[in-house]
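As structure tokens, here come the structures.
Read the figures in this text as sums done on the coordinates, not as results from a lab. Owing to the predicted nature of the structure, the values given are computational and were not obtained by experimental measurement. Cβ atoms are built from the backbone, for glycine too; each structure is taken alone.
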Structure I
Amino acid sequence: MKILMLSDVYFPRVNGVSTSMQTFRRELQQLGHEVWVVAPAYPQPGFDEEGIERIASYRVLLDPEDRMMRPRLLRQRLTTLQTQKFDVVHIQTPFVAHYAGLQLARRLGVPCLETYHTFFEEYLFHYLPILPRSLWRALTRRFSRHQCDQLDGLVVPSQAMRDVLVQYGVRTRMEVIPTGMPADAFEEGDGLAFRARYNIAPDRPVLVFVGRVAFEKNIEFLVRVTHELKQTTHPDILLLIAGEGPAKARLQRLGQTLGLEANLGFVGYLARGPELSSCYQAADAFVFASRTETQGLVLLEAMSLGVPVVSTAVMGTADILAAERGALVAKEEIGHFAAQLRRVLDDAELRQRLGEEGRVYAKEWSAQGPAHALLEFYQVLQSAQSEQPPPVQHQQNQR
């Protein structure tokens with residue numbers, strides 16, 4: 001099968017969409033299928049594998065990390081790609097890629113599906129607060145319903161996200177397919193060496209958050225939990241934040257207001273590999289409290305490295321945390337979240353048990369199963385399309 005993935009974002013831009021695309025692409029290639037990717041070009045130099053097409057792009061207002069493909073150049077490139085005879089078009093984002101992919105699929109007469117990666121209802125208000133949150137939610141729901149119903153199929157990473165789209169009134173055929181973890185996703189790191197590099201004492205209690213430093217990630221809540229721990233039982237607690245994003249300056253100001261200058265550390269984006277693994281493994285606990293995750297792959301990443309997780313179970317993270325293995329679930333209440341962290345920080349045996357459970361549990365989320373499920377969904381959509389009657393050809397009466 002020959003598959004075309006279109007996206008408004010891809011590496012070197014680090015986020016869940018990029019990770020999901022790369023994971024599925026490699027798994028499908030290992031199964032013998034050909035997968036092309038069309039995505040924006042970025043200013044940062046990089047090396048692309050064969051089959052990745054870059055489209056010249058320009059900066060996105062209010063979000064300097066992202067780029068927008070130039071629509072005219074994208075249309076031109078897709079016109080030439082029509083000759084490749086793709087079997088399916090899989091869109092990954094609802095912006096320029098959505099409309100271009102839909103148009104291409106209709107020209108080729110092949111199924112067009114999309115993965116609903118982002119819970120936009122709780123997202124846009126943070127970036128464009130010129131409208132009330134309630135109005136943003138209404139507009140987002142209407143926009144999502146309209147776009148989803150244009151497609152032949154929809155992939156959702158979690159049951160919670162599927163339930164939300166059903167509530168929106170989306171009628172398109174949906175399949176819950178999480179991304180999963182590649183077998184070689186993370187090699188072992190060296191947490192002690194990471195601590196030494198950043199002058200962190202070996203016995204200092206450390207919490208780690210990995211991800212985009214964005215408002216919707218609810219990192220401010222984690223900062224306030226850190227303040228609670230400092231004020232009560234762990235005066236030397238340290239919260240390390242690995243990532244970059246638009247909320248960083250506000251989090252730094254909050255840290256100063258709360259007197260946490262010595263208890264907050266920002267280490268920026270870390271390369272996937274030993275550097276990022278070492279950051280995870282420098283932690284006594286990985287912490288997470290996002291309200292908008294459609295899946296929450298970072299929880300599995302932490303677990304796969306033997307790091308205990310303390311997290312709220314909201315939206316997509318609820319699926320991962322349902323088994324309560326390798327993690328303690330906390331409410332989005334400062335007191336309860338801090339209490340769960342105290343259990344982990346103060347009990348070495350609990351930390352070891354959660355770490356061992358997490359390693360085993362993460363392996364159960366192997367990416368091979370989801371790749372097979374995605375391939376089957378492609379085939380179902382192909383069969384459904386082939387069963388549809390051809391469009392009626394209207395001919396003008398000839399004189």
Structure II
Amino acid sequence: MLESIPMKKKTRKEIYLDCAATTRQKPPQVLKAVVQFASEVGVSHGRGTYQPGIAANELVYGTRASLAKLFNIQRSDRILYMKNVTEAVNTALKGFLKSGDHVVLSSLEHNAVIRPLNKLKADRGIDYSIVPANSLGRLNPYDFEQALKPNTKLVCLVHASNVVGTLSPVAEVGALCARKGIAFLVDAAQTAGVVPLDVQALNIDFLAFTGHKGLMGPPGTGGLAVSSKWNLDSFIEGGTGSNSDSEEQPQQWPDKFESGTQNYWGLAGLKAAVDFLLKTSVMAVRKKEEHLTAQFLKEVEGIKGIKLLGLPAGAEKERVAVVSLNIEGKDPSEVGYELDERYGIMTRVGLHCAPLAHRTIGTYPIGTVRFSFGYYNTEKEIETAVKALKEMTKS
């Protein structure tokens with residue numbers, strides 16, 4: 001019960017500015033959909049022909065259809081449900097790469113990419129090359145072409161840095177991969193739901209996305225969209241509700257990759273969130289977040305004692321609403337604690353599970369204080385955060 005969760009009693013105004021980790025406020029229809037499924041359906045799909053079971057089937061297929069529409073995915077059966085981007089990336093890398101393969105990635109990648117690649121390097125002898133970004137988080141598409149080798153099987157690229165927010169040249173790298181016949185994996189953890197994404201136009205072969213960030217859905221939801229040009233080995237095997245007479249894993253998509261009971265409550269919320277975005281439009285979310293980021297950067301750039309990392313004010317169209325900074329003479333953890341205790345402002349501090357990116361921008365090993373804004377943040381909250389930073393740099 002909620003009473004058993006150790007939380008301080010709310011006696012203060014709270015401002016949540018950690019949307020890059022997870023969006024805290026969701027569209028109201030998300031929670032409504034979760035509760036409605038739990039109370040009115042509450043069963044597994046593919047396991048029964050009774051009415052609630054049919055409703056569960058419709059939810060599973062309907063959520064895929066909504067995601068396919070959002071990302072312009074031609075075949076919804078190639079959308080595999082996952083818990084998060086980490087599981088999606090692991091499924092793609094471990095199901096696709098073979099011994100001796102080579103991978104190209106950027107110096108902005110998250111540990112969700114680096115760690116499984118290092119495991120595959122030890123286990124299968126795969127190799128990888130890292131294309132360096134500059135200190136602002138910018139990447140040159142030409143460098144990706146120069147990094148290709150005869151045995152390059154995959155290019156893996158984060159769509160936007162979770163440290164400085166800079167958008168990667170996905171369109172240019174995708175075109176390169178299509179031209180060379182190399183598979184292209186995009187980590188859309190920071191862009192799905194906040195930047196328009198068209199897998200066809202961008203030549204994306206593997207799209208890894210999560211439900212709990214920009215899509216504004218529940219945690220424990222997400223997926224991997226796979227182009228019909230490529231095949232994958234299954235990550236786990238087990239019951240799928242199909243081909244039950246066989247002791248071998250079904251080979252049809254998506255059953256091949258979705259063994260066991262799915263997170264139906266989460267999928268109900270995810271569908272409601274995606275449908276909200278389809279109605280509201282991702283571009284409307286994008287414009288709102290650009291506006292808040294511009295407001296924050298314009299004010300903070302003039303505060304003495306603050307070092308902003310990444311692109312400056314005026315470059316909002318080249319980034320998402322993720323801003324890292326440090327205060328001279330203060331550890332990021334100290335700054336984050338003070339923001340929370342004195343002002344009720346919640347941010348993320350440290351290395352953000354992306355040490356490679358921090359080495360790139362020169363903030364390793366201390367990391368940064370990261371502010372990240374979402375659709376439900378307000379101009380007033382940005383003003384309060386700026387005011388707090390001004391006070392903290394005067395003391």
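Using volume of the Cα convex hull per residue in Å³, single out the structure from I, II with the greatest value.
I
Out of I, II, which structure matches 21.4 when mean count of other Cβ atoms within 10 Å over residues 21-28 is calculated?
Value 21.4 for mean count of other Cβ atoms within 10 Å over residues 21-28 corresponds to I out of I, II.
If distance in nm of label points 7 Å out along Cα→Cβ at positions 317 and 333 comes out at 1.7 when worked out from the coordinates, which of I, II was used?
I
Out of I, II, which structure matches 0.70 when FRET efficiency 1/(1 + (r/R0)^6) of positions 341 and 373 (r between Cβ atoms, R0 = 41 Å, to 0.05) is calculated?
Here the read-out was taken from I.
Among I, II, considering only distance in nm of label points 7 Å out along Cα→Cβ at positions 141 and 381, which has the greatest calculated value?
Evaluating distance in nm of label points 7 Å out along Cα→Cβ at positions 141 and 381 on every structure, the highest lands on II.
Starting from the value 2, 8, 15, 17, 19, 17, 11, 6, 3, 1, 0, 0: which structure in I, II was P(r) over Cα pairs in 5 Å bins from 0, in percent, for residues 117-260 alone calculated from?
Numbers: I: 2, 8, 13, 13, 14, 14, 12, 10, 7, 5, 2, 0; II: 2, 8, 15, 17, 19, 17, 11, 6, 3, 1, 0, 0.
This figure was derived from II.
From which structure (I, II) was distance in nm of label points 7 Å out along Cα→Cβ at positions 13 and 365 calculated, if the value obtained is 2.3?
Of the structures listed, the value fits I.
To test your reading of the models, identify which of I, II gives 19.2 for mean count of other Cβ atoms within 10 Å over residues 197-204 when calculated.
II
For structures I, II, calculate distance in nm of label points 7 Å out along Cα→Cβ at positions 77 and 157 and state which one comes out highest.
II
Looking just at relative contact order in percent (Cα under 8 Å, 6 or more apart), which of the labels I, II belongs to the structure with the highest value?
Once relative contact order in percent (Cα under 8 Å, 6 or more apart) is tallied for I, II, the winner is II.
Have a look at I, II and say which one yields 21.4 for mean count of other Cβ atoms within 10 Å over residues 213-220, as calculated.
Computed on structure I.
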